[in-house]
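All of the numbers you see were taken from the coordinates with simple rules; none came from a lab. Model, not experiment: these values are computed from the prediction.
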Structure I
Amino acid sequence: MAITGASGVQYGLRLVQCLLQADTQVLLMISRAAQVVIATETDLKLPGQSEAQGEYLSRLFNAGDDQLKVFGREQWFAPVASGSGAPGSMVVCPCSTGTLSAIACGASNNLIERAADVALKERRQLLLVPREAPYSEIHLENMLKLTRMGAVVIPASPGFYQRPGSVEDMIDFIVARILSQLGIEQTLLPRWGDELL
């Protein structure tokens, strides 16, 4: 999983928490821009180094031993950098439009871009959660290009048919959609029609 520098880091942090609660191992990358956004949009005091970030988030989310590993932008020996070691799924949440563009053109200038490139080349699941408004033609072209390559684009556009009562409810709406795409059981959001049964 990667958290990049788009607004909406709350989506990514909540997703990490839910994945850990589902007893999933999380290999996490946090871009430098995301660290700035985390400091701006939350009260978290995330350390600067990846190892310390992993320890901090593991404590915050009560993760099990070795359940959460955080990798830096140039840790090229991380499992996610190679098709022989990468997991079956990758989520970029939120996905900045700069990251979206880099993935669409195969830039691979840092570990996040390389991990996404690996997911595409190995035909593994890649979920991208852009948070931008409005979208330019470039953004839309990149999303179309990536969708044609097999990626799934899930814009951070919460629905309101569940009548959310808080910002957290709106965050959980998107996180629930991501978890469902990953095939992970979730109780954040009832399936459509369940409340009618």
Structure II
Amino acid sequence: MGDTNVNLAELIGSRICHDLISPIGAINNGLELLEMVGTMQGPEMELISGSVGSAGAKIRFFRVAFGSASDQPLGRAEVKELLKDVESVGRVRVNWHVTDAMPRNQVKLAFLALMCCESAMPMGGDVTVANNGGSWTVTGVADKLNIEADLWKNLPKGQFANKVTPAQVQFALLPQTAASMGRRVVAETTSTRVAIRF
């Protein structure tokens, strides 16, 4: 698959996220109004509100991970906000050890790598993202990892023995997107640690 396929995937990702962000935001605003006038209260309201918040957080994260991205800078504060939202709906803690604003297309790669690490952590864990002189390292650590050998072994070339499922799409997108930016992906695994460099 070449750059055209990566571009199409990004355009589709951008379109879906763009079209869903507005209605999710509108639902959230509506819930806040209902809460203010006291029309709805109790566990049902909390369940709906939590679900809408979770959907909004995922869409905002997916917009960067799967959408089209330029080299326009993305600030640390905005990235931390996106990651805080994701942490609130998942089991993985993320340490963003990048102080400067970084190009959005590089943050996109970091988010895809983060998703790869997250998929190996069914019981949760810690992911650390660092950038040193333009080289990124995304490291996941957990007491118990679920490492699918085919995905991790073949991540650098992006060609897998088994068919990639929707839940694993980040493994196919990461090496393709990195290659389109002139970067190469390297992956390492141990029983308690996974690391991706690009």
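What the table below lists for this structure:
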| item | result |
| --- | --- |
| Test item: Rg and Dmax of the Cα atoms in Å, for residues 61-132 alone calculated as 12.4, 37, pick one of I, II | I |
| Label whose coordinates, when Rg and Dmax of the Cα atoms in Å is calculated, return 17.8, 56 (choices I, II) | II |
| Which entry (I, II) yields the derived value -18500 for helix-only ellipticity at 222 nm (-39500 (n - 2.57) for each DSSP H run of 4 or more, over all residues; to 500) | II |
